[in-house]
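**Student:** Dropping the structures in below, format is structure tokens.
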Structure P
Amino acid sequence: MPERYIAFDVETPNSANSRMSAIGVAVVEGGEVVGEYSTLVNPETHFDPFNIQLTGITPEQAAQAPTFRELWPMLEPVFSGGILAAHNAPFDMAVLSKCLRAYGIRWRALADYVCTCQIGRRSCLGMPNYRLDTLCRRFDIPLDHHRAGSDSMACAQLLLRYREMGVDPLRFRRRYDLLHARTLGGSAYC
């Protein structure tokens with residue numbers, strides 16, 4: 001796996017899905033995870049009770065965390081250094097796009113990505129579903145679901161397992177229009 005993949009996961013504070021309350025990143029290069037990072041994010045917006053229950057992140061916890069604007073100078077070189085990867089990637093890509101727009105951050109118009117849900121759907125036939133927790137059970141990957149650091153590491157591990165199966169993630173490469181928050185050439189949702 002000579003490519004460099006930036007597996008990431010975001011948690012959101014509310015149903016608008018336009019801000020992050022947490023982000024996790026796991027970098028895959030040379031057939032292994034070579035770096036990981038996760039943090040809470042102050043979304044500077046309200047929290048819905050559903051999201052608090054799902055993620056366990058409260059407004060009080062996030063209030064002490066850096067904002068996306070404060071994190072971006074550290075995230076940008078990492079995100080610029082490879083192909084983005086996420087599970088149900090169009091969701092995470094949309095949140096990233098909306099955060100960049102909300103903070104007036106210019107990064108790039110287009111970003112290549114792969115979706116570990118889509119790869120699983122095409123490579124692991126006969127599964128009851130292709131949710132992250134289901135695929136992690138299939139491959140015996142540890143997961144503390146809806147924790148950004150754990151979810152991003154699980155995504156990275158799925159990429160490695162797919163590669164071990166002989167699946168080339170690049171066959172599933174898609175392009176995301178960050179300016180308009182959409183996958184080019186159609187939807188890639190699971």
Structure Q
Amino acid sequence: MKILVINGHPNPDSFNHALADAFIKGASIDGKNEVRYLQLSNMKFNPNLSFGYSKRVELETDLLEVQEWVKWCDHLVIIHPIWWGGLPAQLKGLFDRAFLPGFAFKYREKGVWWDKLLAGRTAEILYTIDQPIWYYKLINGAPGLKQLKKMILSFCGFKVKRVTGFANVRFSTPEKRAKWLERASQLGNKC
């Protein structure tokens with residue numbers, strides 16, 4: 001399987017980077033998968049969709065690479081923190097700028113429907129959060145996960161197979177983090 005891992009944390013020293021490394025390690029066991037890795041912390045692009053879809057802006061090299069690798073992959077893995085209930089601004093900007101009409105979806109001329117141009121691919125989400133997962137889902141309604149899963153990935157045709165949360169990161173012990181890294185490696189190995 002061709003797997004693209006996008007680490008959506010802008011800080012290269014974050015625990016999300018360790019999760020991404022563990023997932024990739026698990027997915028690469030026995031060479032059964034081909035894995036590519038994009039780190040938001042290394043990418044340079046303007047995350048602002050300045051004109052919406054009314055005017056096309058040239059894509060930076062890093063965004064062209066995102067598009068190329070998304071087309072290449074069979075399975076997309078997004079690893080990110082939950083901030084203010086949602087995605088980090090730069091990760092949201094990556095989707096705004098790279099998942100454009102004509103690439104990720106196409107509006108139909110008549111009606112409100114669209115064609116999902118990235119159909120036939122699967123996806124999964126690994127996220128970190130500083131509150132209990134049940135609270136994020138039950139009390140807050142999991143807005144960031146709904147946005148990523150339904151309004152971005154499913155909208156473009158991805159079938160989201162798995163969503164895994166790692167909760168209370170701020171108060172986690174080194175032992176707990178080691179268990180989470182093992183879990184991320186196991187998830188990668190299941191691909």
Structure R
Amino acid sequence: MNNAAELLRNYFYGWQCRIRQHTVRKEDGRPSSGMQAELYVKVSDRNLGPLNTVLVQADSTDLTKEFRHIVKKTFDPSIRRESALKILSSAYYQHPKTFDDRLTATFAIDSELAGLLVEQKECDLVFKQYQQSFKVRCSVTVLSDDDDAYQATYWHNSMFNATMPAALTVLSFKPDWEASSADPAVTR
């Protein structure tokens with residue numbers, strides 16, 4: 001990865017962490033516009049989003065166990081949410097470099113949108129909040145249910161969604177930072 005691409009990557013993850021930390025601390029975890037990507041594929045000129053994305057830490061095994069424990073210990077959605085917000089508002093988003101260089105998202109098992117994304121193999125995710133936007137070109141793959149990122153995404157989302165189905169599709173969005181951009185441009 002060239003220096004400009006690495007700078008863009010680091011700035012994007014720092015920005016995402018700041019937005020998400022603010023959301024869990026001040027907005028009760030409700031996804032903000034900067035967490036919900038506009039979604040574009042080559043076969044369509046229209047926005048297919050919003051797409052709620054998850055940032056997964058590179059070493060997520062212990063946190064995933066904690067997320068799973070929260071979900072399994074109670075059926076009360078308010079207790080789950082409160083526990084999730086406690087974890088996510090503390091140190092979870094403090095260190096942007098601890099995150100895997102993939103974003104993830106969940107879809108129904110028979111989702112036509114997920115099928116289209118897998119068929120197209122790439123998409124653009126556009127994130128906008130405040131005076132900043134990012135157009136992130138991503139390759140799209142389906143994660144198997146034994147993948148750490150699948151498990152982290154599933155249990156993360158289960159803390160906020162009491163009606164999560166047992167079977168679903170989790171897609172990975174791997175950024176191509178050299179084909180991505182920011183507005184205003186990232187210079188430092």
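**Student:** Quick check for you: by mean count of other Cβ atoms within 10 Å over residues 85-92, which of P, Q, R is greatest?
**Tutor:** On the way: P: 24.8; Q: 18.8; R: 15.8.
Sorting by mean count of other Cβ atoms within 10 Å over residues 85-92 in descending order puts P first.
**Student:** 18.6 is what came out when mean count of other Cβ atoms within 10 Å over residues 53-60 was calculated for one structure; which of P, Q, R is it? Each step should come with its number before you reach the end.
**Tutor:** Working: P: 14.2; Q: 10.6; R: 18.6.
Label of the source structure: R.
Each reported figure results from applying straightforward, stated rules to the coordinates on display, with no laboratory input. Keep in mind that this is a model prediction, so the values were computed, not measured. Cβ atoms are built from the backbone, for glycine too; each structure is taken alone.
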